[in-house]
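A.B. asks: These are the structures, in structure tokens.
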Structure P
Amino acid sequence: MRLTTLFSLILVSTMMALAGPRHYSSNIPGDVNADGDVNIADVNTVIDAILTSSADLKCDVNGDGDINIADINYLIDIILTGPVIPTVDTGMYMGIIGYNQTLNTKDIAFLDSTTVTGFNDFVMSLTTQPGRLLYYSVDKALDALNSAAHPKNLQNVALVTFTEGLDQGSLMMTDKYDTEAEYAQALKSRINDERVYGRSIKAFTIGLMNENVRDENQFRANLHSLASDSAKAMMVNSMAEVNSSFQNIADELVRRNMSESLTLVFPGVGTGTRIRFTLDEVTSENVNDSQIYIEGTFSLKTRSLTNITYNGLTCTAGDSVAASSVDGMFVSLVFDGIQLDNEERIVKDNIQEWYWVEDQQAWEASTEFSANRLPEVESTYSSALVMLLLDCSSVMDENFDELKVSANAFIERMQNYNTIPGMFTVNGVTFQMVSIDGGTFTMGVDSAAVDAGVANGDELPAHEVTLAPYSIGQTEVTQELWQAVMGTNPSSFTGDPKRPVEQVSWTDCQEFIARLNALTGKAFRLPTEAEWEYAARGGNKSHGYLYSGGDVIDEVAWYYNNSYAVGSDSQDYGTHAVASRHSNELGLFDMSGNVHEWCSDAYLPYGEEQPENLDGYRFVIRGGCWFSLPKDCRSTSRNNEGRDMRFYTTGLRLAL
């Protein structure tokens, strides 16, 4: 070994001892022992390989076909300068193995709308043969996961195995194991212990229990050995349950694909003050019962929150977060990589700040903190790496076609991995639907409000309405979405594609929805008037506000004072980009002001049934618009227009 190399090793060892480990993904060249670090331990592994004349290919880090001093020099360069991390697209990466007496493999590749057909075609091309190399296919799938390229924001690494029986023949494919039990235990250890790019492996097994299974105990043992925990080992009795299991696995992976970035803006306080930010709905009476919060100790000197603990959530920001900015008395802290344990999204309006009062041994609400001062919560999308293993043994014959259909449904669901539930993309334009829990609410107003002149007569009488769950658009339909579907933009106020579309009639909306449904395969529609009002009021999270999202109209709406009275020469004249005012309790924007929104109902007095034939009727519009007075922007206010009328004040919001 040359002296320069020995000197470099001594230097590197000293530097590593002083600086601590540098963590890299385990597929980076140089991470020989796959522990997530590139360091002196990897050098020692290569030295051992040289001294013992090992042919372990992982030690050939420079890829020249030999294991020698050049590999050690290559490692030293990586340690001193850092590895070259491959840059690949953010998204879903998938590989497939169909196994019987051989392995038919589709290598791990990017899965999106342009490549999904290739994955589907591969599945449809699979055929059955005798044999079932179950253990061997899992072994090779783990190898493939460890060697695949990946994006930096990898969130999930998963192995999904379907089998209709026991292993047959895997021991013949390797000389490492003498018994099936030994092989199964080795795979269990790999699944539990290995880290792929620093991420643990979520291993799911689906086992179809039928007459082909002779040893039920061994069958169950296989499912549990090849799963990362018992909850992920699923024994089913029919192909319908197989399909359901595939979809449930896909949904579990998709739910965990998103993290959020939260910026907290609050007044600075004295050093040592304990601060808690609750993210669920609590009051001063039950603040101690909060299940979701960020808590830490403020340092005035460093303008930071230290000794942070996270309850009911995970966060990549760490246990100390310094101010991203300071504006007078206010400090801004950014918390990246937040995921709530309940898999819900952060509701900004729920966030409150509390100080711990030592004398009282109690939390006290901050009077200077306002959720309205916070910027919107930002969502960031992560990536996934999944291997799908399919039993293609000959005993699958009668179920094989159904298996391929179920597998392709799983693939198509995973194609949408980088979407959160309710998010849709049409011709490159993304829009969000918000799920609304069903419930009973009082629609309309009582006579006292009309007598006082704060409501109109057509809002009578107040009456109970019960609604089933549904979804509604987070925003009004934008000009860019209309353009993506219809190929035209009829709006008067253009220049920003995020403005709501207007100059569209009720009839135009029906044509738009029909085309949208043809593109998405969904059943979008206009909301009923009751659905619209329930959502505008905040659904089952309603705080009883006058307008949708608050009692101060300027905070939640573009209306007469800030959009019409400013004059046509002002840049604020007319409509505004959606979601540029505060949302309501459900995270819905612009349900007061901006543009009127068509509903599906004919305009009738409350209590009259909707006719089957809508010809000749006028239709409900709701929410007020950019030149409406405050009274007409209330959540209960009603208006109407003819079905073919088009105005620069009227647009739409989708329901599903």
Structure Q
Amino acid sequence: MPNEVSRRQFLRSGLATAAGAALFGLGFAPKAAAGIYTPGTYTAVSRGKVSDVTVTMTFDADSITDVKVDVSGETQGIGAAIGEKMEQALLAGQTWEIDGVTGATETSDAVRKAAAACVAQATGSEVIIEDNRPTANADWLGEEPEVPEESITAEFECDVLVVGAGTSGSFAACAAVEEGAKTILIERFNHDMASGIRDTLAACGSKQQLADGDDVDKERAINHLCNWSQGYTRRSLARLWADNSGETMDWFTDRLAEGGVRFLHEIDDHELPSNYEFLDVGHSTQYSDVMYYAQLSMDKLLDYATPLGLEIHYETTMVKLEKDGERVCGIIAVNAEGEFVRYRTAKGVVVATGGYGANMEMVAALQPQTLEQICVNYNKSGSKGDGIKACLWAGAVMDTVHTPMIFDRGAVKPDQQGLPGQSVPGGWFWMGSQPFLKVNLRGERFMNEYQPYDYVLHQAAMQPAHTYVTVWDSTFESDIERFATHGCSRLYPHENGADPVFPMGMIVGMNEGLEAEGYIQRADTLEELAEKLNLPVETFMKTVERYNELAAKGEDEDFGKEGYRLSTLDSAPFFGTRQCGGYFICTMDGIQIDDNLHAIRADGSPIEGLYVVGDCSGNYFAGSYPNLMGGAAAGRSTTFGRLAGKFAAKGI
């Protein structure tokens, strides 16, 4: 019999909005009696989502008297926003065992872990932290919950229900309401924790591309997608994107313009030689004109759709899909109060809940090879795989090739290196994709440093401890401008003036923070740099000598990198960082779908009333992400989100 859950059990399961506490298996109890502290101030550091989190606690003999939490290096608007709330909770609770903040789980966990260490110092207790490395759970899917009918406290009716207010869900909700359908959009987090819309979206045939004369031929784009996935991309879906993405970009451009935000096509220099084909399909939000916040683009769409009748329910999490016979007719969800509610739909449910990269147990089960490559997990907090599970329970099937999107932008400290089958947590090193000299732990060059982002990690996987070192000198800013990289690794404006995702000035600031934390090392000589990075000095110096020789020739005789992407190391100060794994953005495998974006069964038949889009959908990517096709994933999500909203509203 499927698991039957009560409201209380469901809340305790961690699927609702409250995060669980006491996660660390510490070998002492919270404060229970007076006079157990040694008065003083104690500090501890724990690794958060993208940075070190510092907690400083002051004690008198009987109580915690002051708490300071530094989460400034965490994700802006999410982890970096919870410091004051966690301070208040620790002080009010007089224990490290406090609830976390929904949407900022990893940062919350790090705060509790550091607070526990402070308490341990004040009590003289030993902190025993259990090994929390992810392990595979063969039963990651589990059984579909049964919710007792008497537990359901309210019902809502609509034509179309969209689950998830992210990149694909926001577009789906707008499209459905434009078609005149009564539409409800539910989002598991509150507004400020919602994931928002990605910055760069791919398209063919937009008005901007046609006007600037740099439109990408659709057949070329379709072939690029299909070839990159080794043929796993369903060609008809690639064509569906190519044929409809231009209209989606035009519509989005207009919506952003109404809100005072520019959205521009990106053009790069095709006269420069390149070992890898790149396609100018990217269109990106221009943050030089507006203040960035994660929900900016989402808000522009919801501000447009709400007057048309869109209803939005925040802090509402889908528990399961419901069916009338073989047709999906709605869902059961849990709301902000922890109550079960039912949504009945006349035309369809659009599942846009994201992938499963924030569910490490599921990652370990489906793609264990990825564990070796994760240095910084930047998956959206809601990407727990809940939507994928709900669809599987409803009879859908999933991709069998399980694929991460992971970029070579993780830094670790000079005394850290990978272990068999796993990486180590580190810092967010956005400059990691720049093609500076990279050497293994023996001080030897081992690759062409300008490859697709995850290819670099694949090359490193064959090196000692799958760890490598990137080095550069004081001329790095001019070097990077000359490198003229593509997609989100680009740090200077594109050839047509479109903004990069992050400008060079912001990266300089990020690097200064990494240097202060001990990730980036600085030295006045190359010999000193090698020593600081724990590299064999003699071998490293020979490698640099050879690399400088190749750079002077302008020809990479050893690994075939483009000549303009070579750079000399001769201007002090010199810099370097170890890299082990990368920046894990999302998973890209999901529920298999047909050309009308319905989830399909094992026999290929569609599940009526159930549409799946975004990172929880499949049949599109496999093996590796085509990062030289900027915005390929988010462009697919927005285009298919818009189509799903239309299809659902029309009952297609």
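Read the figures in this text as sums done on the coordinates, not as results from a lab. Values in this document were obtained by computation on a predicted structure and should not be read as measured data. Cβ atoms are built from the backbone, for glycine too; each structure is taken alone.
A.B. asks: Once FRET efficiency 1/(1 + (r/R0)^6) of positions 268 and 356 (r between Cβ atoms, R0 = 35 Å, to 0.05) is calculated for every structure in P, Q, which label goes with the largest value?
C.D. replies: Top value of FRET efficiency 1/(1 + (r/R0)^6) of positions 268 and 356 (r between Cβ atoms, R0 = 35 Å, to 0.05) goes to structure P.
A.B. asks: Identify the structure, out of P, Q, from whose coordinates Cα extents along the principal axes in Å, for residues 164-291 alone was calculated to give 47, 37, 27.
C.D. replies: Going through each structure in turn, the value belongs to Q.
A.B. asks: Given structures P, Q, which gives the highest value for mean count of other Cβ atoms within 10 Å over residues 364-371?
C.D. replies: That would be structure Q.
A.B. asks: For which of P, Q does FRET efficiency 1/(1 + (r/R0)^6) of positions 148 and 196 (r between Cβ atoms, R0 = 25 Å, to 0.05), calculated from the coordinates, equal 0.10?
C.D. replies: Structure of origin is Q.
A.B. asks: Please compute FRET efficiency 1/(1 + (r/R0)^6) of positions 372 and 428 (r between Cβ atoms, R0 = 35 Å, to 0.05) for structures P, Q and give me the label with the greatest value.
C.D. replies: Q
A.B. asks: Comparing Rg/Rh (Cα atoms, Kirkwood Rh), for residues 324-451 alone across P, Q, which is largest?
C.D. replies: When Rg/Rh (Cα atoms, Kirkwood Rh), for residues 324-451 alone is computed for each of P, Q, structure P gives the biggest number.
A.B. asks: Starting from the value 11: which structure in P, Q was relative contact order in percent (Cα under 8 Å, 6 or more apart) calculated from?
C.D. replies: Corresponding structure: P.
A.B. asks: If Cα Rg over 2.2 N^0.38 Å is calculated from each of P, Q, which structure is the one that comes out at 0.98? Don't skip to the end; give the middle numbers.
C.D. replies: On the way: P: 1.16; Q: 0.98.
Structure Q accounts for this read-out.
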